[in-house]
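The data blocks that follow each hold one structure.
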Structure 1
Amino acid sequence: MERKELLYEGKAKQVFRTDDPGIYWIRYKDDATAFDGKKRGSIEAKGRYNNQISAILFRFLETKGIETHMVELLGDREMLVRALDIIPVEVIVRNVVAGSLAKRLGLEEGTTLDRPVLEFCYKSDELGDPMINEYHIAAMDWASEAEMASIKKQALQINGLLVAYFRDRDMTLVDFKLEFGRLEGRVILGDEISPDTCRFWDAKTGEKLDKDRFRRDLGKIEEAYREVYRRLKESGEQQ
């Protein structure tokens, strides 16, 4: 597979064309942003950890019947993925009150929700990914009713699988963001699953093991990403 010209560069990844029009070449970056780009920085080795963690989780989900865009892990920072027609609706799955949910509803951070909560955002860096509902999605024709049904079903399935997966590794999956895309009439999982897009807390101490360490100037940011990777990698080697 040959990497060709840069197709798109986002906050966390570069996307390149390949000699196969159905396959993209992804490279994960160390750049870090927060608060709609108002805070910027770099986290050493972040790209490597996010790539490796995403690959581990995509492989796990594939074994459970969840179709993902991952094709092949190429190295520390790169992977091949299937080219999707991205649906411009980000899905946030919440299990524990944290971040913006705590602020919006005046709830104490760390409160466990009685059931998972799904929220939707319009995927737009320029607008800051504003929150939307299914009426917006239908009115703007961003996704069909059938596609949204599939997205919601998959999001809850993925949540159930990952909550148990991380519990076994002494981590609490607080919340996370998912993106989906179309491929040959199917809706499949894309983007990444990493400390950039999830909140992970140590199940015993409550220590944050994710991008909140960057957002909140907590320090030991790289160490948190490395710890998540260590727990996933070591558990995989023991299986």
Structure 2
Amino acid sequence: MKKTTVLYEGKAKKVFHTEDKELLISEFKDSMTAFDGKKKHTELGKGALNNKISTHLFKLLNSHGIDTHFVDMIDDNHMLHKRCDVIYIEVIVRNIATGSLSKNLGIKNGTVLPFTLVEFDYKNDELGDPKLNDQHALILNLVDNKEELDILRTKARAINDILVPYFVDIGLKLVDFKLEFGKDKDGNIILIDELSPDNCRFWDTKTGESLDKDRFRQGIGGVKVAYEEVLKRILR
């Protein structure tokens, strides 16, 4: 399968049409952004690492009955996947308080939440991806009905239930992560985008070290080394 014309280019990926109208190819880029694009950087090899990590995690979820858009990893930087109509809601799943949750609500950083928190953000760069409640989502016509919002929450929690113990087994805490969903050609809501240290927070269970994009956000350095460590643990 070969890529043809560009469908869309985002901060982390470029998406191409293919000869098959139902299939697309995503090219994982080495660029990194944070704080609504105000901080930018290029980390050579980051795209390939995210593609390999996402491929493995999509396969894992597929094996547990979670439908995703994943079809195949073409090469280090390219993934073949189903074409979907994107639902412009970012589904945030939180197990441990950190980042904006701690900042906005005053919950101490590192606090284990009493239950898995699922939040919605409006996927809109111009507006800074603001928080959504159910009524906002319906007013904006981001979903057809409230039942679809319930499906997003249910799928997010099911994914979390699979990933949390999986990462514990390889010495990582899944602190929080962002999911994106879309509708396939049959109207089914399935998982799309990627699962990588770009949109997941991983803390080493022994040291508490961040092995994710926070190293870039906070200027810690060692981004590629951290991503390589996540891939190494996944593949062992």
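Since every read-out is calculated from the coordinates, none of them should be taken as a lab result. Being a predicted model, the structure only gives us computed values, none of them experimental. Cβ atoms are built from the backbone, for glycine too; each structure is taken alone.
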task: Taking 3.3 as the value of distance in nm of label points 7 Å out along Cα→Cβ at positions 22 and 166 derived from one of the structures shown (1, 2), identify that structure.
output: 1
- line: Matching 65 (percent of Cα pairs over 12 Å apart, for residues 150-189 alone, computed) against labels 1, 2 points to structure 2
